[in-house]
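Next up: the structures, one after another.
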Structure 1
Amino acid sequence: MAQENGFYADVLDDLDKTADLMGLTPQILKILSRTSGEIIVNFPVKMETGNIQVLTGYRVQHNSLMGPYFGGLRFHPWVDLDSMRALATITSWKAAIAGIPFGGAYGGVRFNPSEYSSSEQERITRRFTYSLGSNIGPEYDILTSDVNTNPQNMAWILDTYLSTISPEKRQAKTHVVTGKPIHLGGCIGHEKAAAQGLVFATEEWAKEKKIELADTTYTVQGFGSVGAWTSILLKQKGAKLLAVEDSSGPIFNPEGIDPEDLLGFDKENGRIRDYPKAKAIDHDSFLALQADIFIPAALENQVNALTAPKLNVKLVAEGADCPCDRNGSRILVERNIDVLPDILCNSGGLIVGYLEWLQNKRSELWELEEVDNKLKEIIVNAFHRVKEKVHKFDTDWRTAARIEALTRLQRIYQRRGIFP
């Protein structure tokens, strides 16, 4: 899919255009336009039937200027090298915007987890981890959960990695992954981190617009972890959820939908389409609903040349990675619809991953209030730095966010120099 839609090519083109606008030093642009390292592993796994399958996995490391590589691990049949390159590059930008001392990386294994048993998924996770070998490490490249991976996968990665470390050093290496179960050193609040960051950023946008968040309405595309948690957190702020769409289809209730009740129904039934307290509608009707905020929290490129003209909102707050393609983004700007881009808006997972990493290094455990306070401080500061770039360069939020990232990276390169 990434090769078909030119995902990585678009990322590089956006990098070039942003560099021209801000006057990025050409030598630094050359460096940031390439990944530092790309690992491809083909590894055998014995299935429950006794058959051997050979799967392909990737880990792309983009840039470690600000600190060790950090990035998600996804299991999906669409995983390929170009998509990993694009996501690793974007993760470098996210870290730079937030001011987190990490570099960007991304990895994945090309398979559909729904077609494999839990024990087979465990074997795949462990064998992939072992195949990466010394290409990962707590001070070199840290993995975190992403699409179709969860705390259990992170626990298997942790256990496999530590088994390759001498016993006396194992307890000092637990920060090789983040998003772990709490009792294995995970961070309280990690499961809602991306959504919490999105809500903090949306609150700041509402303040800028002099809008009371409690008076707003919103729609959500995708009801996985980010979509569900965002809905619940916005409900706590008093906002009203009008419609939700998942793979089974969209549902709508003009009087509002209780996201916690809907989540309970979804867990029990595996789909939201039959939720009895809302009516099923078609996709086009869902997109055209009048609301204040639209939150795409599903897959890439959902807001495009066909769908962007249909949106009837004031703000698009990106919960997914790259939910708006280039044409969709351009149309939203032309229509004066604000967009809080993914590299700012959904960086909560990266930020709380960093906080987990710190806690593991220090052998500490922070309470939820402390985690949320630190996350809010980082997101709010990033929001206002990006806002300054919006005004300084008279540009849209997405371009301004990239300018903020590249400005920080250029400043560091200029101070450190380039060896030799």
Structure 2
Amino acid sequence: MYATIDASAQELKDHLLAFMDEHIYPNESIYHEQLNAQANRFQTVPLMEELKAKARAAGLWNLFVPVDHGGLSNADYAPLAEIMGRVLWSPEVFNCNAPDTGNMEVFMKYGSEKQKEQWLKPLLAGEIRSSFAMTEPDVASSDATNVQTSIKRDGDEYVINGRKWFITNAMYERTKIFIVMGKSDPDNPNRHIQQSQILVPRETPGLTFVRPLTTLGYDDAPQGHAEILLEDVRVPVENMLLGEGRGFEIAQGRLGPGRIHHCMRLIGCAQRALELACRRAVSRSTFGKKLSQHQSVLEDIAKSYCEIEQARLLTLKTATKMDEVGAKDARDLIAAGQIAVPMMAQTVIDRCMQIHGAGGLTGDYFMAEAFNYARWCRQADGPDQVHMMALGKQVIREHAA
């Protein structure tokens, strides 16, 4: 049912674990101190550049690259993404952070040679960052066919008008390219070919950064999530990805791997939270005995362990099926993972925060920010309800025929 991690991936896993112990965990407080000391929270944190250089030197770079482009299988990448997920900012150290991984895969799969040279190459080198702009404030963007941003051809250019929000990386000073989803043929009777995706460089006139946004009070700096406005933004026709009317196709090809990457990282968050809760349980006492001797605490630990293991097995099974048949034919398990794993992580982290008392709500521990990550993952790649609706239809088709 599950692929066995191969020897080279196991070696990467061992190196990654050692790197985390030597360079990531000891620097967690320093990273946040540097971030909070900056006048502009969306500037590059100096420590990040130091750690990126060390990761490249250690051969721990671009671990997300799919097997058909010379990288790892999904099953081999899964345990690595879980390890990176234990510290929320660490994926960037290894050039494996969202949304850049998804955007790089878009360029690999759908970009022209010129687009790859101009944008994919510096992204793979970690020199720049990128954004994917689909969600809009005025329509229910969980249905991607709803987007209203217009993309109209005018001679040798396209003119783009629209408003987007919750655009991750938009505020980051290193972000240089935006992949924008909009409608180039809004009246087409086939609503799945009305959309296109087009490249908008950061400095293009008419692109305005309206405001940074927060989720449960977190600004997720330096990446951030922003509201942006595109007013008569003009880009050359060569900036169109794949071709007019191919936007929905690109989105479907992009989101499958990205969803499972989030699940992998969330399992890392939940696992680390459980480990911290176990240490807390043997170090604190209430009513004359250790927390670990209270039945309610033991039950929470046991339930959390079971739920993490279930989610991990589902994620590994999904990764293996994606390797065997591709993301499109693994969409049932991808949907199941997107429904189950963020909710699991949210529930487990909440229990572990409770075991830490009021301190669990503070920045003294990573759990509050991890809870925020789990919560917004229930929206980021489509809300729970959309995945449940899609999965329900698939299960009925399979068994009611």
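Any read-out appearing in this document is the output of simple, stated calculations on the displayed coordinates, not a laboratory observation. Just so you know, these numbers come straight off a predicted model, no measurement behind them. Cβ atoms are built from the backbone, for glycine too; each structure is taken alone.
Identify which of structures 1, 2 gives the largest calculated value of distance in nm of label points 7 Å out along Cα→Cβ at positions 144 and 344. The partial results should precede the final answer.
Values: 1: 1.9; 2: 2.5.
When distance in nm of label points 7 Å out along Cα→Cβ at positions 144 and 344 is calculated for 1, 2, structure 2 comes out on top.
Compute distance in nm of label points 7 Å out along Cα→Cβ at positions 168 and 240 for each of 1, 2 and report the one that scores greatest.
Numbers: 1: 6.6; 2: 2.9.
Between 1, 2, the highest calculated value is found for 1.
By the measure mean count of other Cβ atoms within 10 Å over residues 272-279, tell me the structure among 1, 2 with the highest figure.
Values: 1: 15.5; 2: 19.8.
Top value of mean count of other Cβ atoms within 10 Å over residues 272-279 goes to structure 2.
For the read-out distance in nm of label points 7 Å out along Cα→Cβ at positions 296 and 312, a value of 1.9 was computed from one structure; give its label from 1, 2.
Details: 1: 1.9; 2: 2.8.
Here the read-out was taken from 1.
When FRET efficiency 1/(1 + (r/R0)^6) of positions 288 and 320 (r between Cβ atoms, R0 = 41 Å, to 0.05) is calculated, the result is 0.25; to which of the structures 1, 2 does this value belong?
Working: 1: 1.00; 2: 0.25.
Attributed to the structure labelled 2.
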